[in-house]
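Asker: Before anything else, here is the set of structures, which you'll find just below.
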Structure 1
Amino acid sequence: MSQPERKLVSFPGAAAVRGQRDPRIDAFRGAALVMILIDHIPGNPYEALTLRNFGFSDAAEAFFVMSGVAAGIAYSGRMERWTNGEGSLREAVTPIWHRAWVLYLVQMVMTVVVLAMFAMAANVFLRPELLQMHNISRIFDQTGAALTGLAALSYHIGYVNILPTYIVLLLLAPLAIRAGLRAPWPTLAVSACIWFVGGWLRLNVPNYPGGGGWFFSPFTWQFIFVLGLTIGIRHRRGERLVPVNRPLFLVAAGFLVLVLAWKFIPPFGVWMNNKMWLLGKLGAPANIVTHDKPFLAFPRLIHAVALVYVVSCLPQLRDWCAHRLAAPLRMLGRQGLAVFAWGSVLALGCQILLKVEPGSALLPWLLPPLAVLAIFGVAAVHERNRTAKRTAATPPARTTGGLVARA
């Protein structure tokens, strides 16, 4: 069997073709963006349907791992050519760091827009308490320090704090991609050690002003990003990082079932929590026995890893994600940055409205669907613009002897 046609998994019907865009990547990223938007509007009834209610991890882990997969696919080709002596290091690194710069600009714009929204709402609705939410007050109480921190990515507003960690990881991505191309498993082993030490010692980037650390510590969240990178590197070659193995699949699926029982069967959940507490009393580090999100504690991490493996082994999911009914989610995934930025702003706008009208029974039901429809509109506009640019860049057709030929 030729390399482009080689089956990557042993389950029937689950084959992948090298060079062919995997519909799961865009569809799952789109689904993660929808869940992030819904989860960022606290108190709405749709929260009960998002991933965090069915396991320890949530859409944030999905965001990081899918971002890593996308980066591995997009950037490892140039890095591999440079490694093989066929290109320059500058050509390999520039697209990655340019993307990090774009994300930095998006973070600046998002933060400024949200600050303006809350300041205007506090004035218009006579609700000064809005300025006390999400660390916003520091921009008014410590303006100079907050502006300095904003430019340095050390001043974060609540719910607008995921991109700084992603920016740092992208800046370090060339090193991780280079290592992942040569030795993926040693690379993951080093990354896992950094994750463990970072969580054990509570290593983080400090916030300024205000103290404390980033909500997503780069020292720990790097592991799930690097995992995605190595998956993406292999995927670009038409290979799997971890082959499908039925016993391993059953173990991963069994763990997901265990977590469901942990969350939905109260006596069992109490018993398991007690065992984790006892393990901590015996000296186990906090990042092993808690569910701490900023340091990506072990229960969250292992749940996300198990979920990624199980999902990757199910051939039906590829077919479902390729179906025309999943096209809107794939569109969201393809326009991930614009959708994430607008979704974050819309979610905080919804929070303002819910704060202004706390007694409304309609708004919690109405606002999230409207916000989701809005991000689909954003994605559609960007998709149309991208298509128009590609069409404009395509050389015009010319006719020769009655036949149409491409110039």
Structure 2
Amino acid sequence: MMKKTTYALALAALLASSAASLAEDTKIGVLMDITGPIASFIPPLQNAANLAVKHVNDNGGLLDGKAVAVYGDTTGSSQGAVDAAGKLINVENVPIIMGALMSGTTIAAAEAAAIPAGVVQISPTATSPAMTDIDDNDLLYRIVPSDNFQGKVLADMVLEEGINKVAVTYVNNDYGVGIGGTFVEAFKAAGGEVVAEVKHEEKKNSYRSELATLSKAGGDALVVIAYAGDSGSKIVKQSIEGGLFTKFIGTDGLRDEALIADIGAEALATSFFSAPTSPDDNPNQAMLHEAYTAEYSEPADKPFVDQTYDATFMTLLAVEAAGSADRAKMAESLRAIASAPGEKVGPGEWAKAKALLAEGKDIDYDGAGGSYDFDEAGDVAGAIGKFVVDGDVYKQIKIYQ
């Protein structure tokens, strides 16, 4: 009987110890469009998010234990985003979510899942102007500038190239309509002429009808605002095959190495693209890129690697600064770690941040993508880069701030 009692007590102690150990780990949600139209973007972004978690766990951990990133796949669709976000919130019980990436999936997840549950969501890549006006109870954030800015910058880029007449096609979703409308308005206001404007649908096999309309109207170039993994690459390829356009202008959705692989660098030699970027000569970008290359033996100059790392690191800083995984504290905490006043911390400097917070001091995170001072709507200012095709990759040739 004594042996049985001793064994039972030992087993209970072991189970209690295991439960306590598990309880020390803190989950954060990572909502990504792993499958769907931007699947080709995802592997380096997963690496970036995982590197942020590794930097935390290798340098003191989160709260009293480790950080655990729990992934949800939106499948690149609104319903998929709602389902994945709902699982992170209701099953995994995460206090904060990094993501999603596409504007449409970010908005769907926020409106149907995160906002009703009181969960903060911070996107590293969603650019739709519609996000600014969502009634979100201070729960929805992003760390890239709105397309209200990128659309105007793109108009400047086009005119600087001496291109005064363009045809425009943009995908019929939150991303395409947002930046497409801003670009058209800004281009016309600056004296440019939009000879034709066509809104197109996703997931079609042929865009030859739309291209015939655009080509017939003339224009010195075709502005394509879409994801390369869906309609964007098809439109460019069918334009070239039909001899309709030879110069293409795109935004971040088209700045995808899958486009180069599909079309070929030579056919894109006169094209250029806009995308959110880091400010010029940002030492924190160099810091992250060195760490990323050392960890993964590949370059970090891929679209949105900087912002994905930063957004993930910021969610972890928000939890640490709050002192718990209390959802109600996340918004205030996120704003606090991202804004002055406070001692500067950068990518990878988790031990420094954790020590400062433990001492009751304020911190101000400046990331690989720049500084992130949120306005009332959870938006930030930022920088837009101009990119051209250089071999099998994109090369940045100018920055607009």
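Each value in this text was obtained by applying a stated rule to the coordinates, not by laboratory testing. What you see is a predicted model; the values in this text were computed from it and never measured. Cβ atoms are built from the backbone, for glycine too; each structure is taken alone.
Asker: Going by distance in nm of label points 7 Å out along Cα→Cβ at positions 74 and 306, which of structures 1, 2 comes out largest?
Answerer: 1
Asker: As an exercise: FRET efficiency 1/(1 + (r/R0)^6) of positions 66 and 234 (r between Cβ atoms, R0 = 35 Å, to 0.05), calculated from one structure in 1, 2, equals 1.00. Which structure is it?
Answerer: Going label by label, the one that fits is 1.
Asker: Taking -22000 as the value of helix-only ellipticity at 222 nm (-39500 (n - 2.57) for each DSSP H run of 4 or more, over all residues; to 500) derived from one of the structures shown (1, 2), identify that structure.
Answerer: The structure behind it is 1.
Asker: If you rank structures 1, 2 by relative contact order in percent (Cα under 8 Å, 6 or more apart), which sits at the top with the largest value?
Answerer: Going through 1, 2 one by one, relative contact order in percent (Cα under 8 Å, 6 or more apart) peaks for structure 1.
Asker: Quick one: Cα extents along the principal axes in Å, for residues 42-257 alone came out at 59, 47, 31 when computed from one of 1, 2, so which one is it?
Answerer: Value 59, 47, 31 for Cα extents along the principal axes in Å, for residues 42-257 alone corresponds to 1 out of 1, 2.
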